[in-house]
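Chemist: See the structures that follow.
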Structure 1
Amino acid sequence: METPPILEQLASDCQAALAHEDPRAEVHRLMQALFADPGALASQIEPFAADDVETSPRGFRLGGEHIVHLSPDLTVMVLDTLPGVEQPPHDHAMTAFIGVFEGCEEQRFWTRSDEGVVPTTGRLLEAGEIVALGTRAIHAISAPDHSPARAVHVYLGDIYDIDRSVFDPDTLEEHPMTSERYDAFCRAR
């Protein structure tokens, strides 16, 4: 996938927002403006080709991933989430914004308590909707059975260079995040 100009502009605007008095609020505002017309946004972002979507060692096809921008203080990416896989609970250890521009992303949430990690709420993130996740948020994503979800994820940090956790979906035991462990915790739907 080639980075479309609209996402190059988002990355540039988000970089400028980092110097803002309230970077989180400014990035949220940018995302709201970008996702005001999800159909127009979707028309500017080419879908991933079938050969762009890798198959994991355990045989899961989670979806496409394209990095728009990666620096120590900002990651911007396009993610397609394919139906058929329930991805495991995980955290980001940084502020994150997810905006869906096509399809629907199923979000499940957990919180830390004295007893460990416990499930809380869930919601469907429809095209045009944005969710902001705080630094302590624990969530998992899936696409409903009928269609993929296409989204832009913005992280206020380098999502690939931070210690974070993934949770066993059966026991909710916390583990250091690795791609191998993430794959091991995926479940077929």
Structure 2
Amino acid sequence: MRCFLGVKLSKEIVSEVAKAREKFEKIDADIKTVENENLHLTVKFLGKTDEKDLHKIDILNDTLEEFDPFMIKLKDVGVFPSADYIKTIWVGIDKGNEMFVELIKNIEDSLAKIGFESSKNSPVPHATIARVKSGKNKDMIKNTLEELHNRSFGKMKVDRITLFKSKLRPIGPTYEKIKEYRL
């Protein structure tokens, strides 16, 4: 099965992100937005994982003992890979970003010990809100990004990491919670 680790967004933040996402949905562009129930902060994409190996991920219990719950503030929108070639639109973390990056790095190190590949990129904590399929109306997308620059989406406490199963479907993925790990 296809798995990843993430942090579900609070209902309040989902509501605020949905307002921003709607601005992108109004643009006549090739954009696929992320449904409310799928909004999350990505911690680690695990990829294809055998169900019999899921118990190994429990190593996170030891890793997360080193962390207390902490507050984050979601603010601003960004893109991957660049403003000239937009493929992903995301909401970032303002306050609490350093702690979230430290959390990701510690999780990466723990999972590497049990055979999961470490990311070669520096972590950029984010919640994907849309994927862009082509350059159609790129200027309108950029204008909307500028309009949402510095927009605050609210604060929430990070107190757990969730292991999700991802099922790919033609209309978009569905995520199912497998297990939670508490900080």
Structure 3
Amino acid sequence: MLKLNFSGYKLECGCDEAGRGCLAGPVVAAAVILPENFQCELLNDSKQLSEKQRNQLRLIIEKEALVWAVAEVDNLEIDKINILNASILAMHRAIDKLPLRPEFIIVDGNKFKSYQDIPHKTIVKGDSKYLSIAAASVLAKTYRDELMYELDKQFPEYDWKQNKAYPTRKHKAAIREFGVTDYHRLTFKSD
């Protein structure tokens, strides 16, 4: 069972990102502050859930969270500042969009840069330990998947509807055959 709070602060914000290991498209991050009494048995790390479950949870999170926000960093920025910095920047942008200022930030993974003067903690596999990080992982993943579905309509040969721009065999073969799009990350080697 995932825990509701790490820090003891009421306004604890969970952050996570999606799309870090992709060859194309943006990295998308979410920031979520859940209410003190939040409960949801189904909520877990987005990678452990089906697409249908993620979409159901997205509606619950958007309705029941105290506040939430999603932000992205596109492939051009990723190429300029690298994917790690882009992931952190996307999280900062998501926090920027929150209408409530967090008192504490918990982040999935082991890398984060301080956001203003708000204390934070990185938590490896945090999306399978804390509800707010799991909620952020669901929002980041569902929003990014939607973006990739739209891009797939323009570039069906890359199979982004299925692979979401991860480096699958089919995606890498399409890059070899058709080259890269304006959405591909040029600093990410595909082989």
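Bear in mind these aren't lab numbers, they're just calculated from the coordinates by the rules spelled out. Not measured: the values here are computed from a predicted model. Cβ atoms are built from the backbone, for glycine too; each structure is taken alone.
Chemist: Comparing 1, 2, 3, where is distance in nm of label points 7 Å out along Cα→Cβ at positions 105 and 161 highest? Present the calculation step by step, with values, prior to reporting the outcome.
Modeler: Values: 1: 2.3; 2: 1.4; 3: 3.7.
Comparing 1, 2, 3, the top value of distance in nm of label points 7 Å out along Cα→Cβ at positions 105 and 161 belongs to 3.
Chemist: As an exercise: P(r) over Cα pairs in 5 Å bins from 0, in percent, for residues 89-144 alone, calculated from one structure in 1, 2, 3, equals 5, 19, 28, 25, 14, 6, 2, 1. Which structure is it? List each step's numbers first, then the result.
Modeler: Working: 1: 5, 19, 28, 25, 14, 6, 2, 1; 2: 4, 15, 18, 17, 14, 13, 10, 6, 3, 0; 3: 5, 18, 29, 32, 15, 2.
Derived from the structure labelled 1.
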